[in-house]
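> What follows is a set of structures to go through.
Just so it is clear, none of the values below were taken in a lab; they were calculated from the coordinates. Being a predicted model, the structure only gives us computed values, none of them experimental. Cβ atoms are built from the backbone, for glycine too; each structure is taken alone.
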Structure I
Amino acid sequence: MLFRAGLPLTEIMPLIIASAKNRAIIEALTTVQQDMLKGEGLSKPMAKNKLFLPMMVQMVKVGEETGNLDTTILAVADSYEMEAKDKSDAVIALIQPVMTVIIGVLSVSSLFQWLLQCIRCTDRHSNEKYQTGAP
């Protein structure tokens, strides 16, 4: 958005770095910014760091070459956002059956414990009757 508003990338990068919370991302972006200030563009410094995925680097390179960097970056962001959502949905879909099984096992275990106590109590009561001869 800032790029589309006319702010140069050299002014946007410090803002992005300041808003990042992950130390590895901060270090990677700082390196990219330093190399960018040396005139290497954006995609070349990104390609040097394994933190930036190849597809992201390629899209940024295409955006730089075509002059549509803002649109390309938004497309990359949307793509990664959808991918992250799909992965989190998949994890949730896996967790739900596991939790159901765990709750089922705990419920059955509690039921068996309760039945075992009832059986012991009944056995004890019937043994007391047998020993005292009571009907």
Structure II
Amino acid sequence: MITEFIPINQDLAVAIIRAFEKQALDESQTQLLTNVEHQIDNAINSISGGKSGNQKGSFIRCSTRSPKDSRCSREKCRKVLLEELHKDTQQGEDQNNRKMIALLKASLKGLYVESGKEALNLLLSSARIHVSPSQAG
């Protein structure tokens, strides 16, 4: 598994917090978020080796915290889950097993991002990312 790190300085951290809290951003904060979006795009492209479509993408986290509570992730997960559940079933297939597989696929695809914009949306809509690890349960 390849890991790419993108450093976050104090100014960027403030911009991320302000965006999460839906506060107005000044021009420099907006530019910082745009820059990190491009950095994430470059990292995804680097890791993906120029692949496109379903083969291009990555999972994102902020230090040890993943954005699995993100509203964007839940929406994407719900969509994938419904698609998986509506696929044709094989005769004799265990329905409970099929539902578990669909849930697992949906959970993974909900956190899989293909662009810096998608990654930033996950990070900026996740309360887990904005809680201090010492406060996390």
Structure III
Amino acid sequence: MYTGGEQPPVLLWEYVMPRRMSLVSRDRIAALVQARPKAVGPRLGYLSMKYGIPARAFADLLHVSEPTVYRWFYGESEPTPSTLVNIRRLLAVFRVAAAAGDLPLPGSHGERMLAVRDVILKHKPKPVQ
């Protein structure tokens, strides 16, 4: 029982995901992409690594938790059909940004979080009038 004098216990839902993926995690995602090339989650993880897009950015943009994004990366769960539509839109924007030379994102985690917004605003398709 926590009495207040020592460090409070870390609750599972308060656990903060690391800001850099370990080599083991990177290898795991790469193996999943090769084994299941059509799986969206591992491809999202690969793009996160390749382009420096933080998992937290995907979570914010898709209105899910960061652990959910990591479960997609590792093939442990699949996005819902409605989320899949939004993921495909994001992937299209990031493909255009990469072709334009705006990816990979440089800087610290915080700088990359801010840069994601700028990249999306710059490269998202313009509405048809």
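> A value of 2, 8, 11, 14, 12, 6, 5, 4, 4, 4, 4, 4, 4, 3, 3, 3, 3, 3, 2, 1, 0 was derived for P(r) over Cα pairs in 5 Å bins from 0, in percent; which structure in I, II, III was it taken from?
Value 2, 8, 11, 14, 12, 6, 5, 4, 4, 4, 4, 4, 4, 3, 3, 3, 3, 3, 2, 1, 0 for P(r) over Cα pairs in 5 Å bins from 0, in percent corresponds to I out of I, II, III.
> To continue, here is another question. To which of I, II, III does the computed value 22.0 (mean count of other Cβ atoms within 10 Å over residues 41-48) belong? Walk me through the numbers on the way to the answer.
Values: I: 18.9; II: 16.0; III: 22.0.
Label of the source structure: III.
> Match the computed value 12 of relative contact order in percent (Cα under 8 Å, 6 or more apart) to one of the structures I, II, III, and report its label. List each step's numbers first, then the result.
Numbers: I: 12; II: 32; III: 22.
Working through the options, I get structure I.
> Oh, and also: Distance in nm of label points 7 Å out along Cα→Cβ at positions 57 and 97 computed as 3.8: which structure among I, II, III? Show your work: numbers first, answer last.
Details: I: 3.8; II: 2.5; III: 0.4.
Here the read-out was taken from I.
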